[in-house]
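Okay, got some structures for you below.
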Structure I
Amino acid sequence: MLNLHKDHKNLVLLAFTVFVVLSIGVAILPAYQMEEYEPIPGMKDLTEQEKRGLSLYVAEGCVACHTQQVRNIEMDKTWGERPSLASDYYYSKKRMDVWRQSPSLLGSERTGPDLTDIGNRQPSEDWHLLHLYNPRLVVEASVMPQYSWMFHKTDTSYVEVDDVTLPRSITKMEGSDVIVASQDALDLVVYLKSLQQFSFEDYDPPMDFIPALPKEENVTTGKTPQKSKGAGLYQSNCAACHQVTGRGVKGAFPPLAGSLIVNDNNPEMLIKIILMGYDAREEYGVMPALGDNLTDEEIKAITDHERSSWGNNAPEVSLEMITRLRDSVTNAKIQ
């Protein structure tokens, strides 16, 4: 038995061991686990100029007053069309190297507005430059400090072809003076304009993302026209999120391959999700209701496809059950 109050060597060794174990379990492992998600199909990586702007955003402490997260609450609908997903941050949160994790930009204060979708709300480069130079020029009640060191005043005769100048009518420069934006200001504005919430409604998967539909074959080959119909309907309505492989997107959309809900012998929950939508898991995006867009026969084709693909092996769904559940959902809405 250790006599730690006298054996200082073992006491220090024990304390160090506990520190290492806690550091690995509380800090290191969670940091790597948080990276186990994928970019949303169709999202683009940051350009080199946008990455420089990102570094300036961090260096200038913008995160102290601005958030980049849309929460799943009513008041946050001002900032984006949907709640933020882990996959939204894939490219801005990539690990710098094995030792360094890129800084979190989610923020916790909203002294200023959320910037998740600022690139869509304010697409004008001139507006952003004026806002950095003197926020009160474009937002009279703004409490944001001026970033005037990112600009310099010069005479118009010294302005070069590639220089970006601020409108003299707004900055109220006297004589031939003009305000020129530095490269840092331009890089930061490019980054801010890149902050645009990805819209799935406008996403059109590329052709290589959607494989060719299986050809209709007779019953002797094991593939029926109904199954081909289900595959086509799945690709049209579900594949952009859950992917044609059924694997989903980590941090955005749950996998259907191996899903307990999809493979349940009682498919009521799966049918209700398709009819009514689903928003019970914060780590995934909201599933929209498809009941108004699909007939009972189409829902049956989709569910049968999902329950018999990607290794799933569940029995077919009865059309009568889908009709019954649709009626119950409709009656619940009326009441």
Structure II
Amino acid sequence: MSELRFEGVSVRFGTGSRALTAVDGVDLTVPSGQVVGLVGESGSGKSTLARAAVGLTEPSSGRILLEGVPLKHRAGQRRPLQMVFQDPYSSLDPRMTVGDSIAESVPRSVGNGRRRGQHRGRREEVARLLELVGLDADRALAYPGALSGGQRQRVAIARALAGKPDVIIADEITSALDVSIQGTVLNLVRELQRELHLSMLFISHNLAVVRYVSDFIAVMYLGRIVEFGPARDVLGNPQHPYTKELLAAAPRRGTTALQPPDPALRVVADAEPADPHHPPAGCRFHPRCPIGPLVRTDREHCLTTDPTTEAQHRLHSTACHHAAGALQTVELSQ
């Protein structure tokens, strides 16, 4: 178990007028042994933040720390963060058996130091990991093409666990799967996290998925965290209008309509999303906000004043001028 912390992390791509700041000054903590669900629509910067954490993208500014020590990714060294990717069909090498793919991530120290002992030890570790994710050990001899999408994602999870990471980052790991098997993968993730006491950043655009596995929820919009707090508090008393939109759009048991029931929330659905290359001044959500200047002409300050500067003084650290003003300290351990 280890704490993962982002401090003022920004990631920029390109230069000039078409430059894109995909992640903009993000402060976020994944507490030791806890799951933080990071939710937001496509293009909000979730996956870019994840890729920066595991060293696939270089941050333009800010720091990423593990247990208070800046992360340094060097070739040949153990990777303390492991990532499970969205697409189980492209994340596994089709020319390698399942066992070889997993064994590739098993630390060289497994075994008794001799080549034969190491080979036996790695084979036993692969079998253990396959059984841990609910697959028969004989699947080690199969190729990815012989597995279903759900089975491939289980193999990807086993491969991530093989490296004995301090933190797991799961990036939209159910979105490419059939609805019928998404639940079984989510159950597996929740069981493994509890059994192994993993620290985890769980990324999804689906708030219904995030609420199922998370201890804390962070909501991301146009590269910034706009609300963060314990999952029960954020879901039970959302402060940011964007969080409310995500909740309104999440399918609920016994309902089929996805249209927001509140007429004011339909403003969000009708408004055009902002251009991420040229984010709006002031509050970035104001062009789509059902309580902002789009519907309230007396709230012109949303057009010019950035609400993130005072977010720490609001409930759930909400980046909204009209969120609750009372400060509530978020406990990062339960």
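When you work out volume of the Cα convex hull per residue in Å³ for each of the structures I, II, which one comes out largest? Structure I comes out on top. The value 0.15 for FRET efficiency 1/(1 + (r/R0)^6) of positions 97 and 129 (r between Cβ atoms, R0 = 25 Å, to 0.05) was derived from one model only; which of I, II is it? Value 0.15 for FRET efficiency 1/(1 + (r/R0)^6) of positions 97 and 129 (r between Cβ atoms, R0 = 25 Å, to 0.05) corresponds to I out of I, II.
When relative contact order in percent (Cα under 8 Å, 6 or more apart) is computed for each of I, II, the one that comes out at 19 is II. Identify the structure, out of I, II, from whose coordinates FRET efficiency 1/(1 + (r/R0)^6) of positions 73 and 249 (r between Cβ atoms, R0 = 30 Å, to 0.05) was calculated to give 0.25. Derived from the structure labelled II. Identify the structure, out of I, II, from whose coordinates helix-only ellipticity at 222 nm (-39500 (n - 2.57) for each DSSP H run of 4 or more, over all residues; to 500) was calculated to give -10000. For helix-only ellipticity at 222 nm (-39500 (n - 2.57) for each DSSP H run of 4 or more, over all residues; to 500), the value -10000 is produced by structure I. Of the structures labelled I, II, which one yields 129 when volume of the Cα convex hull per residue in Å³, for residues 169-272 alone is computed from its coordinates? Source structure for this number: II. Structures compared: I, II; top value of distance in nm of label points 7 Å out along Cα→Cβ at positions 9 and 177, i.e. the largest, recorded for I.
Bear in mind that the values in this text are calculations on the coordinates, not laboratory data. Computed from a prediction, not measured in an experiment: that's the story for all the values here. Cβ atoms are built from the backbone, for glycine too; each structure is taken alone.
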